[in-house]
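A short reminder: the numbers here are calculations on the coordinates, not readings from a lab. Keep in mind the model is a prediction, meaning the values are calculated, not measured. Cβ atoms are built from the backbone, for glycine too; each structure is taken alone.
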Structure P
Amino acid sequence: MRAAGRQGQEGPAMTLRSIRFDPRPKVDPAAATTVHEWYQDRTGAFSAGFWASQATEIAVNYEEDEFCVLLEGTVELTDASGHTETYEAGASFVIPAGFTGTWKSVTPVRKFYVVHLAAEAPAA
């Protein structure tokens, strides 16, 4: 892996830029959720950051793939068929694009996330 960039690419080489995630970002206790987006690529399809919520349950319909690292709290994800997975602090998991169901923050939750929104497939 080359840190300075990639060869064989059109245009200028990409430069490595570290994004350090704050382990204890500020959370607004009066808000239902807090989001700190620390990185987004120039296309807007890839982003990473921090998300926190109070105990809550919301309906979700994921258009993007999301990788989560749960820093604090307990989450229950229930799919449209009723299957539930429970994640606790320290867990890492992926929510695939197309997931429909509920996200339940059983307790206040803090997580790091990485999101990728795939380009739509060209029409046939």
Structure Q
Amino acid sequence: MITPDREGTAYRQLANVLRERISSGAFTAGQRLPSEKDLHDEFGLARETVRRALAILRSEGLIEVRHGYGTFVVETPVSIQLSPGDSATSSTALTVTRSDGSTEVYPAGTILTVADG
């Protein structure tokens, strides 16, 4: 239950609940979120409160609105640090950012190995 007098305002609490559902995998990348009306019904909050919570998640880059289709969880990039001798592969395109700031995009399935030196 979300109550405005506990842990901040209701819209921030709702944003926290939805953020947790995204981070726990309850909502996955590409998945459509429940509609504003469904969230209003589930949490008993005003639609404007729901909109403000969604605006927070949108500003954090966690969700995107596709007009006419709904609100969807975006795929968040994963950053890993590789050491010499380590390798990485991805089932999706892999973007490598080098220490000088340049980037390269490799197709899915490419195996990258960090060379010594």
Structure R
Amino acid sequence: MSTDTRPLLRAAVDRLVADRAFAEFAQLRDAPTLRAAEDVRPFLVAGLAVGSGRRPLLVVVPTAVAAQRMAEDLRTWLGAAAVAELPAWETLPFERVSPDVATMGRRLEVVSRLALSS
């Protein structure tokens, strides 16, 4: 028997957004820097996504593995439709090998989604 935990997770995000100090932070317009332990970052980013009202909200992480992990965690907090992950290229810039067509398609899809939501 599987239990859907999304309502509980969303309630936690809503409670974070209701916090006055966090709400003030989320409304900052000067690209705020947020430093937090790695495990809590997706929760805080989900709070920013809900509480800031900014669309789109771009999250940058240092590696492809970190991007996959962050996207997966954010899908848990916000739902799959709210998150788009820009896949990494499988090739280096000056290699004579073309990137995978599926990867190019997914990247174009994400860039298009960003352009349409701006």
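When distance in nm of label points 7 Å out along Cα→Cβ at positions 47 and 87 is compared over structures P, Q, R, which one is greatest? Display every interim value, and only then the final one.
Values: P: 1.8; Q: 5.5; R: 3.4.
That would be structure Q.
For which of the structures P, Q, R does the calculation of mean count of other Cβ atoms within 10 Å over residues 15-22 return 8.2? List each step's numbers first, then the result.
On the way: P: 8.2; Q: 17.6; R: 12.5.
Answer by label: P.
In terms of FRET efficiency 1/(1 + (r/R0)^6) of positions 23 and 103 (r between Cβ atoms, R0 = 25 Å, to 0.05), which of structures P, Q, R is highest? Display every interim value, and only then the final one.
On the way: P: 0.65; Q: 0.45; R: 0.05.
The maximum falls on structure P.
A value of 0 was computed for helix-only ellipticity at 222 nm (-39500 (n - 2.57) for each DSSP H run of 4 or more, over all residues; to 500); which of P, Q, R is the source structure?
Values: P: 0; Q: -9500; R: -17000.
Going through each structure in turn, the value belongs to P.
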